[in-house]
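No lab work stands behind these numbers, since they all come straight from the coordinates. Model, not experiment: these values are computed from the prediction. Cβ atoms are built from the backbone, for glycine too; each structure is taken alone.
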Structure 1
Amino acid sequence: VRAALIAGMACIGVAVALRWSGIGSIRPPRDASWREFVNLIKYPPSLVYVLSMLGGNLCLFHLFSRLSATRDAVLPRVLRVFGRAPLVFYVVHLWLFAVIGALFFRHGTHYAVGLGVWLAALPVLYRICARFGAWRRAAPAASWLQLV
């Protein structure tokens with residue numbers, strides 16, 4: 001697990017060095033702002049994008065591995081509920097936020113308001129995913145629910 005952190009930090013370091021030098025990116029930064037520096041090209045994936053995403057994922061793997069080792073940690077339990085029902089989370093969050101947006105934010109909103117709505121909706125999504133997980137565990141092994 002420690003190797004994941006070291007490899008992740010190395011990937012991020014190489015990605016920053018490549019981006020700083022202008023090598024490894026399909027489109028160089030247009031100006032010297034920090035926003036343009038972190039604006040990476042996803043399709044087709046550039047070397048800088050791949051290294052930064054791989055490095056970030058390896059660092060998160062290390063963090064979550066360390067968190068799951070502690071017995072009283074709440075975050076791993078919450079993430080486990082979402083992780084056991086990813087399709088349900090995905091489909092429900094699309095419809096939930098589409099309805100919220102259509103009802104309350106027809107002309108858009110500020111980023112902070114959107115973040116607040118997202119944080120307020122997470123407990124609702126948690127309850128739905130937890131109930132689906134319990135329903136799925138109660139289903140027989142040959143049930144179609146085991147495929148979802």
Structure 2
Amino acid sequence: MSALAASGLGALGLAMAYVLGMVFPLFVAALFSDRLPQRWVRAATRSTGFVFGTRRIAWQDLLAGGMFLAVAAAALALAVTGRMSYAPDWLTSWNRWATGLAGDVAVALRGLPLLVQAAGIAVLALLVGVPLYRSWRAAT
């Protein structure tokens with residue numbers, strides 16, 4: 001994806017935005033998992049799971065397998081019906097509106113220098129990351 005950028009700095013900015021978008025939700029999940037009550041964590045790790053014949057399967061693996069099968073069934077149903085999604089009409093129209101708005105913002109930001117755009121992304125990351133870090137440090 002970074003190869004599509006017009007310059008090296010553009011590729012770096014695109015890569016940073018992609019990484020921030022992929023890693024930030026994982027960071028938030030890890031941050032909140034540290035705050036789980038210890039009895040929940042102990043109960044999850046102490047669970048023996050389920051026994052099928054001679055095999056013991058952890059409940060987490062069964063849950064993940066069930067989710068995988070549900071997604072596969074939904075994808076198969078979409079393929080059979082020929083639809084692109086199960087989104088209701090109001091969600092589809094909102095998605096079109098939001099996509100148009102994002103396109104307008106991108107066109108408006110095109111005139112800004114790349115470093116200003118990168119600084120804006122960094123400021124947004126700091127505005128979210130610093131309060132989260134402070135609350136995490138205050139809790140420990």
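Assuming -23500 is helix-only ellipticity at 222 nm (-39500 (n - 2.57) for each DSSP H run of 4 or more, over all residues; to 500) as calculated from a single structure, say which of 1, 2 it is.
Going label by label, the one that fits is 1.
Percent of Cα pairs over 24 Å apart computed as 63: which structure among 1, 2?
2
Of the structures labelled 1, 2, which one yields 3.0 when distance in nm of label points 7 Å out along Cα→Cβ at positions 106 and 130 is computed from its coordinates?
Answer by label: 2.
Any idea which of 1, 2 comes out highest on mean count of other Cβ atoms within 10 Å over residues 50-57?
1
A value of 17 was derived for relative contact order in percent (Cα under 8 Å, 6 or more apart); which structure in 1, 2 was it taken from?
Label of the source structure: 2.
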